[in-house]
Structure I
Amino acid sequence: MRRIWIFLVCLAYISTAIAQDTATGPKVRVSVRVGGVGSLYVAPKGQAISLNPSQDHPERTMKIGAAAGVSVNFAMTQKLFLQTGLMYSLQRNGEHGFGTFTEGDTVSSVDATIKYTSHHLRLPVMVMYHLSTKPNHFCFGAGVFADVTLGGRLNYSSSVRVNPGDSYLYEGDFNPFEQGNKYLYYHMVSDEYSQKYLLGNGSYFKRFNFGVSAEIGYQISRFYLGAHLDFGVLNMARPEMCGENYKQRPLDVQVMIGYNIN
């Protein structure tokens with residue numbers, strides 16, 4: 001985290017220097033931004049990751065994370081700007097599933113919860129239109145982005161009630177973006193002795209994605225208030241781990257405050 005902040009500060013300094021030294025070229029506006037981000041994995045109705053036992057009742061929840069970065073705007077006209085920069089985001093979301101399964105005379109009821117946490121670096125490229133050249137005005141725009149996942153955690157917990165039989169608790173915590181063995185730990189409710197089994201070997205999700213973006217904001221002198229939407233177009237789920245038909249695409253909504261350096 002400390003290295004990311006050092007990098008963002010250096011990027012802001014370099015961009016400011018470019019803006020000051022380019023007297024004959026297009027004007028460059030540099031701003032720093034911080035805010036909150038709500039994230040959600042979007043999947044077709046009725047589909048759940050292989051860890052989630054229910055194909056009929058998958059519920060996905062949006063949780064709040066944080067975002068910070070630097071925005072660089074290149075003036076093409078007085079009101080039209082090409083906006084890029086670099087944003088770091090801590091994203092959180094979840095998935096819940098439940099279901100009943102029958103195997104012979106045994107009926108199992110399962111209730112499972114998956115919590116995701118991931119760290120991202122994102123490079124946006126957008127065209128922004130400002131409605132006025134006055135200090136206070138609205139602006140809006142659209143464009144594309146490229147995203148790389150630095151890492152993350154997947155936390156899994158479920159309860160399994162077997163009829164007839166005992167009830168079990170299952171738990172697991174691992175990085176879904178890296179290769180390696182993935183384990184779950186389980187024990188009977190009546191016995192706290194924990195056992196583990198190999199869930200699989202490999203990464204559940206891909207690290208790279210790109211997609212489309214939209215933004216609307218209001219400039220107040222040097223300050224900026226904005227809402228930003230990103231939707232990834234690539235399927236982040238690896239079929240060998242998540243299932244052949246499973247599709248998972250990230251949807252992120254940011255609310256931010258910015259400050260123009262120059």
Structure II
Amino acid sequence: MKRILPLLLLLATPATAWSAFEPVFAGARPTGMAGAFVAVADDAEASFLNPGGTPRVGHLALTSYYTRLFGMKELAQVAFSAVTPTGLGHFGLFYHGMGSALYREGVLGLSYGRSIGRRFHAGLTLRRLSLSIKNYEGASALAMDAGILLDLPYDLRLGTMAHAVGRFSETGPAAENPRIIQAGLSRTGDRLTVSIQFDRHPRYGYTTRVGQEFRLAGSVTIRAGLSTDPSLFYVGLGLEKGRVKTDYALSSHALLGITHRFSLSMEFG
């Protein structure tokens with residue numbers, strides 16, 4: 001209980017609830033790469049993390065995700081993402097939810113991506129965010145994000161993502177929605193993907209993320225990553241059987257401890 005109370009008091013303070021409308025990466029695969037995913041974005045997670053990457057998804061793809069942040073059941077987090085190709089472009093749908101009866105936040109979104117030529121891919125995401133804190137007034141917001149992915153020579157990819165470039169409605173005392181800019185560069189070879197990403201937050205400055213993904217065999221992948229401010233280390237493991245993939249990631253916080261994350265993904269068609 002002593003471990004839980006400080007965090008719950010922090011979350012229940014209206015002045016700090018501003019952070020609830022900041023984007024977070026959800027999914028064991030992106031987490032295993034420290035969130036350095038904006039220039040990778042080639043699966044169902046792209047619908048939220050960079051809609052510009054959704055045109056790289058060739059079939060209907062679904063991903064589910066679960067974790068208890070720092071091992072606390074009060075901070076259980078679930079997420080679902082889907083991307084499907086159509087003749088008009090690639091459409092995505094996602095939901096992220098976290099918390100309990102005391103504190104709960106949720107994000108429901110739609111995304112659309114389309115290729116312009118062979119190398120340039122762009123997309124938009126519309127997010128509806130909600131926040132409820134017991135005995136306090138809730139908050140909600142509607143925002144639009146924009147992302148691009150550019151294929152470069154030598155197997156390089158450049159990705160950028162701008163969160164809350166459009167803010168249409170905000171209600172409640174905590175409904176500020178920060179404009180966060182992310183830019184990254186990745187390179188994928190036969191078995192190794194390496195990615196670096198820089199995030200700029202209007203209040204907290206810059207965060208650097210570095211991640212790698214290495215395919216040991218046809219069905220086994222290992223991942224690792226680092227992020228700064230705060231300094232966190234991540235590792236991950238992926239197992240693949242046909243069109244079904246299971247992913248695991250572990251992150252460690254110096255004060256709050258370890259978080260285990262799990263994802264299950266499937267492709268159809």
Structure III
Amino acid sequence: MRAAQDADPLVTAERAERRAVPPALDTMLMIGGLVALWQVGTILLGHEALPSPVATVSKLAGIMADEDFPRHAWETARASLTALVISLVAGLAIGLALGAHRLAGEVAEPMLTALYSIPKITLYPIILLLFGLGISAKIAFGVIHGIIPVILFTMNAVRNICAVYLRSARAMRLTAAQTAGTIIVPAAVPEIVSGFRVGFALTLLGTLIGEMFASQRGIGYMLVKAMETGDTGTVMALALLLVVLATAASAALLALDRRLRRHALAS
């Protein structure tokens with residue numbers, strides 16, 4: 001009986017979690033270490049090259065209090081959220097289709113991987129020709145960054161589904177839509193959420209890059225203007241804001257991913 005419990009992966013995972021450092025303490029230690037390294041860098045490089053954490057937070061508070069900041073923040077949020085929704089919905093649909101049809105997936109995977117490895121900035125002239133200047137180009141640039149990881153994660157998740165589930169669906173004569181809704185998607189959800197997490201970060205990155213090259217509004221535009229004028233304090237403050245937002249969203253998706261995997265392991 002004891003040997004069976006020791007072999008149970010769920011019991012092993014629970015014991016490992018009890019022995020591990022509490023997540024809150026682990027996070028605080030990591031943040032404290034990063035802030036300490038940041039302060040050491042400020043001392044070594046000087047305040048002009050690398051503003052201190054306190055000065056950066058103070059600068060960020062001043063930027064957020066400015067009357068123009070909400071307009072820039074809303075422009076970035078609107079473009080990135082639209083690009084994220086398109087990436088997730090389209091990536092999920094394409095990934096499910098390629099995963100369900102193995103031959104099509106095997107043909108498409110190397111092409112998607114090659115496209116993913118291309119520096120996306122080289123495609124920006126094409127994006128401008130197709131969509132022109134404005135929010136459409138930023139959304140498109142965000143989508144081409146984020147959609148491919150979602151497709152690849154979803155496709156591999158569908159491929160790794162236990163064959164017994166699919167044979168059961170055929171035995172019960174489920175339609176393709178019923179099979180996808182009741183078997184494929186629930187079984188692949190943990191991997192799909194992992195793809196969403198990667199897609200979110202890359203979509204935000206693509207939107208910001210789009211704002212830096214062809215926009216008159218947005219946080220990316222604020223960043224490039226600060227770099228042109230050599231305003232290191234503004235660059236660091238905006239970078240800190242983006243890091244905090246991206247880390248918070250990624251942590252929430254990671255917690256959801258772990259919870260789904262734990263639930264899948266338990267069932």
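Some points to look at:
- Ranking I, II, III by mean projected area of the Cα convex hull in nm², the structure that comes out highest: III
- Structure responsible for -3000, with helix-only ellipticity at 222 nm (-39500 (n - 2.57) for each DSSP H run of 4 or more, over all residues; to 500) calculated and labels I, II, III on offer: I
- A value of 0.00 for FRET efficiency 1/(1 + (r/R0)^6) of positions 109 and 141 (r between Cβ atoms, R0 = 25 Å, to 0.05), calculated from one of I, II, III, originates in structure I.
- Looking across I, II, III, the calculation of FRET efficiency 1/(1 + (r/R0)^6) of positions 117 and 181 (r between Cβ atoms, R0 = 25 Å, to 0.05) that yields 0.15 traces back to III.
- With FRET efficiency 1/(1 + (r/R0)^6) of positions 101 and 149 (r between Cβ atoms, R0 = 35 Å, to 0.05) derived as 0.60, matching label from I, II, III: I
Taken together, the values in this text are just the output of simple stated rules run on the coordinates, not laboratory data. Just so it is clear, the model here is predicted, and its values are computed rather than measured. Cβ atoms are built from the backbone, for glycine too; each structure is taken alone.
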